[in-house]
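Asker: Following are the structures in question.
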Structure P
């Protein structure tokens, strides 16, 4: 596998990560609006605590349309490390990452190798 293709695989993961971050940002925006308009009972965050959501699999397959089931708190905890991605079991690519955590059977946490990190990811 060439360095260029490894980089492309890493870029695919970042695209899926950004889609998931838009989901998280949307929830935060709804919460802020509920508070701003004096309707905290319509805040999404408290209702979602502990509830599993469906995020995009952050694997390197550009055509992957699968979803990963995890809580918002778990998603945020995992992504405190910018090199960690949530993928479905079997969607790991050993050439660019290694598994650093399992949450069977829903997902694995992978860490991208330093050699394929993107500049804006660090």
Structure Q
């Protein structure tokens, strides 16, 4: 009759071997979630910038609205505003370098570039 404690050491070793892979997988999922959140914020910033540029002709209005419209780091955001040839539409493009700060995973991937563009009719 086999001892009931015979496999207890094997289970501990298997857990010790698998645990780092599970932790790395969880950290990767957290990093993907943060990048997805940043992409949504970039889209929101582009919408805010386009709305501001559609009602105010000052060139810095779109940049200020995009930077203040979403909680993104201002040193990583770039806003470009262009007007259509007829002058009836304005396009605001937002570029952002999403930081990858999650331990283990962030050092392997590096910053991820995210972009969004929104076009609106000018309402002046």
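No lab work stands behind these numbers, since they all come straight from the coordinates. What you are looking at is a predicted structure, and each value in this text was computed from that prediction instead of being measured. Cβ atoms are built from the backbone, for glycine too; each structure is taken alone.
Asker: One of P, Q was used to compute P(r) over Cα pairs in 5 Å bins from 0, in percent, and the answer was 2, 11, 16, 14, 11, 9, 7, 6, 5, 4, 3, 3, 3, 2, 2, 1, 1, 0. Which one was it? Numbers along the way, then the final one.
Answerer: Details: P: 2, 11, 21, 21, 17, 11, 8, 5, 3, 1, 0; Q: 2, 11, 16, 14, 11, 9, 7, 6, 5, 4, 3, 3, 3, 2, 2, 1, 1, 0.
Answer by label: Q.
Asker: Okay, moving on. Which one of P, Q has helix-only ellipticity at 222 nm (-39500 (n - 2.57) for each DSSP H run of 4 or more, over all residues; to 500), as calculated from the coordinates, equal to -12500?
Answerer: P
Asker: Right, something else. -0.74, -1.16 is what came out when log10 I(q)/I(0) by the Debye sum over Cα atoms at q = 0.19, 0.27 Å⁻¹, for residues 16-79 alone was calculated for one structure; which of P, Q is it?
Answerer: So the calculation was done on P.
Asker: A value of 2.6 was derived for distance in nm of label points 7 Å out along Cα→Cβ at positions 56 and 88; which structure in P, Q was it taken from?
Answerer: Traced to structure Q.
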